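Please find the structures below.
Please treat every number below as a calculation from the coordinates, not as lab data. Values in this document were obtained by computation on a predicted structure and should not be read as measured data. Cβ atoms are built from the backbone, for glycine too; each structure is taken alone.
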Structure I
Amino acid sequence: MAVEANPIVVMKRYELKYLLTPKQTQYFKNCMEGHMVVDKFGLTSIASLYYDTPNYRLIRTSIEKPPFKEKIRLRSYGIATDESPVFLELKRKAYGIVYKRRVQSTIPLVKKFFDGEGDICAGGQINREITNFRDYYQELAPACMIIYDRVAYFEPDGDLRLTIDHNPRYRTEHLDLKYSMEGILLLKEGYTILEVKVQQAMPLWLSDILTKGKIYKASFSKYGEAYKQQLLKIRG
């Protein structure tokens with residue numbers, strides 16, 4: 001299980017997303033050999049519990065593609081317990097740049113936090129930002145679970161990071177990180193989501209690989225897609 005040594009993490013980067021067919025996924029993995037290395041955790045199952053207002057204000061705003069949007073989620077690596085570390089993440093995107101605030105906690109402490117009892121971490125700017133977010137939106141509650149099986153790559157001596165998410169899935173029932181890693185598939189069987197995460201510009205060698213593989217940037221949100229699919233079910 002991937003656990004951060006530092007319980008508080010701040011990130012600022014560009015995140016580019018691509019939807020890959022099974023053939024493109026294998027092509028891309030083959031091309032990574034000699035360029036990037038799979039991180040020490042290998043294939044990791046990740047679950048993210050998204051919080052939203054009763055009228056889904058956060059995700060409805062997000063899918064309208066405004067210049068600024070924000071989400072909050074609770075993440076676990078594998079099925080969680082009350083004692084295992086989970087990570088509360090406040091994620092904002094402004095004009096293409098992603099800003100993330102991430103705090104390590106436990107499920108009981110996070111529940112108390114969303115019930116309005118105390119802070120999420122020991123003071124400081126990150127605590128204020130997450131607390132202000134909670135107080136501004138009010139009535140935040142679990143809305144959707146997003147689950148996927150991720151392989152992460154890193155560039156030795158560089159800041160480039162890639163992830164490939166297999167079997168992205170969701171559920172809107174049993175919204176508990178302790179329940180299971182099961183869900184409804186978001187994409188066709190075998191399709192994956194590639195995310196390129198960089199501090200600066202994408203390297204030319206990577207751009208060439210994407211071009212030759214006819215892999216094009218896509219605007220895709222796992223929570224947004226789950227919301228649309230669930231809405232279609234309700235209306236249908």
Structure II
Amino acid sequence: MRVLIIEYEVDLSKTLSVLLAENGYQCDVAENLGDAKYYLDIRNYDLVLIGHSKTGSKDLTLISKIKKDAHKTSVIVLSEFEDKNSEIEALCAGADDFIRKPLDYDILLVRIEAKLRFGASNIIEIEDLTINPEEEKIIYQGNEIELKGKPFEVLTHLAMHKDQIVSKEQLLDAIWEEPELVTPNVIEVAINQIRQKMDKPLDITTIETVRRRGYRFCFPKDISS
């Protein structure tokens with residue numbers, strides 16, 4: 001499970017990052033809205049924690065953007081505000097939960113686990129194609145497709161950003177833990193495996209190469225068309 005922490009208190013963001021990492025979550029930390037939007041553009045998150053501070057930005061419009069672009073992502077607001085109106089404002093903006101500071105970390109973990117356990121599924125369904133990231137499984141017209149590892153992750157990331165052009169750099173940053181240590185040609189290898197193991201046998205096209213810009217998930221699209 002991948003979590004984005006948007007928190008203006010540096011010490012708190014570090015504490016949250018360590019806590020979640022120790023409990024098996026992959027975390028990114030953004031200390032401002034600009035960094036947050038950058039991460040949200042290149043990665044898919046199961047959960048976003050948003051700090052709502054009296055001294056920081058009070059702009060909750062980012063929640064609406066998250067829900068519009070990735071409606072299956074859960075959002076929990078961590079707030080310094082104690083009044084009821086602040087909670088109502090956050091929930092009306094699209095937040096799934098509202099937790100007041102100071103945080104009880106045991107309670108926070110339980111609330112996160114509950115939200116991810118009962119939240120919306122990350123399964124992608126497009127016509128006869130189903131991609132299940134949680135089980136690393138692809139079903140097309142009732143048949144399971146054998147595609148695992150990085151090619152599966154590349155396909156999933158592109159499918160989650162359907163109709164958007166995603167660059168090689170964005171794919172590397174989103175999928176590889178240390179993207180600076182690998183060369184961009186690993187993306188080409190992964191794309192080739194998707195086409196060899198999935199597209200050609202099924203006579204479909206799932207990924208379009210956009211010259212000099214990157215790749216785009218384009219299913220459904222017939223190879224013969």
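Mean count of other Cβ atoms within 10 Å over residues 80-87 was computed and gave 16.2; which structure, I, II, did it come from? Source structure for this number: I. In this comparison of I, II, the computed figure 2.3 for distance in nm of label points 7 Å out along Cα→Cβ at positions 40 and 216 is attributed to II. One of I, II was used to calculate distance in nm of label points 7 Å out along Cα→Cβ at positions 88 and 184, giving 5.2; which? The structure behind it is II. For relative contact order in percent (Cα under 8 Å, 6 or more apart), the highest value in the series I, II is held by structure I.
As an exercise: Cα extents along the principal axes in Å, for residues 32-103 alone, calculated from one structure in I, II, equals 40, 37, 18. Which structure is it? Checking each candidate, the match is I.
In terms of distance in nm of label points 7 Å out along Cα→Cβ at positions 48 and 96, the structure with the greatest value among I, II is I. Of the structures labelled I, II, one was used to calculate helix-only ellipticity at 222 nm (-39500 (n - 2.57) for each DSSP H run of 4 or more, over all residues; to 500), giving -11500. Name it. This value belongs to structure II.
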